[in-house]
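Colleague: Next up: the structures, one after another.
Each value in this text was obtained by applying a stated rule to the coordinates, not by laboratory testing. Everything quoted here is computed from the prediction, not taken from an experiment. Cβ atoms are built from the backbone, for glycine too; each structure is taken alone.
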Structure 1
Amino acid sequence: MSLKLHQSVKLQPAIRPQAAAAGTVNGLSIDRLGFEDAVLLVSAGAVAGAPTAQTVDVKIQDSADGTTWADVAGLAVEQITAGDTSKELGINLSPLRRYIRAVATVAFTGGTTPNIQLAVAIALGKSRVEPV
């Protein structure tokens, strides 16, 4: 069995699985040092609380120090408007600062305390040095 893919790709949770209510969910700080490309996977699951509509928007922010964050222009996942939906976003990491994170904005129309199951993962690739 070949482990070459495992040796050149680093998988990371970006937003841990959760029942997300309306509002903003700031993802985990990810050190992308040594990697030049990434793929972000956003998974929206079941919707609870009977809203008449829901949206999930996910964007990428970067940071030099992992503390002060700024949006990266043009790096946003196509809006999710239904449960049980996944979207991907390819990212060229080369022009970005050392740390990245995903930020999700969840909104609902109507319903009683609505939420949506949400998880975001990132695969860092095109490593300059094999990850440990």
Structure 2
Amino acid sequence: MLTYAKGSRAERELIHFFTGHGYSVIRAAGSGVNSLSPDLLLFKRGNQYAVEAKAHETENLGLDREQFLGLKKWEENSGITTLVGWRRNNEEWLFLPLSVFNENEKSFTLNWERAQMVGRKKEELI
């Protein structure tokens, strides 16, 4: 339950930030339970993002194959830019396109060093 609470808190943090900057935000029902949709949908005057929020204090972020492929399909079907938002303790949120993840046998991964090079800060999305 602690992981769910941490994830929900991270999602609420993003909702507060983006609504405070004029976005309309939808939090997906059942986010964190299935891989059918991303956690958040963000809309503002032609800007559209789907965000899968991850608050993990690890050197490598991994998304299991089913979840990653679900996000990829979501992006293809909707035409909405789909990003993985990753935040580590005492670090800024980074928003990462699906294309930067490396495919492994069971998952898609990215390390923090690479994320810092290619990720966008939340301020860059407003």
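Colleague: Going by Rg/Rh (Cα atoms, Kirkwood Rh), which of structures 1, 2 comes out largest? Can you show the working numbers first?
Modeller: On the way: 1: 1.02; 2: 0.92.
Going through 1, 2 one by one, Rg/Rh (Cα atoms, Kirkwood Rh) peaks for structure 1.
Colleague: Oh, and also: Computing relative contact order in percent (Cα under 8 Å, 6 or more apart) gives 20 for which of 1, 2? Before the final figure, lay out each step's value.
Modeller: Numbers: 1: 47; 2: 20.
Computing relative contact order in percent (Cα under 8 Å, 6 or more apart) on every structure in 1, 2 gives 20 only for 2.
Colleague: Any idea which of 1, 2 comes out highest on distance in nm of label points 7 Å out along Cα→Cβ at positions 24 and 96?
Modeller: Numbers: 1: 1.8; 2: 3.1.
Comparing 1, 2, the top value of distance in nm of label points 7 Å out along Cα→Cβ at positions 24 and 96 belongs to 2.
Colleague: Between structures 1, 2, where is distance in nm of label points 7 Å out along Cα→Cβ at positions 40 and 112 highest?
Modeller: Ranking 1, 2 on distance in nm of label points 7 Å out along Cα→Cβ at positions 40 and 112, first place is 1.
Colleague: Work out the source of -10000 here, i.e. which of 1, 2 gives that when helix-only ellipticity at 222 nm (-39500 (n - 2.57) for each DSSP H run of 4 or more, over all residues; to 500) is computed.
Modeller: Numbers: 1: -500; 2: -10000.
Comparing all candidates, it corresponds to 2.
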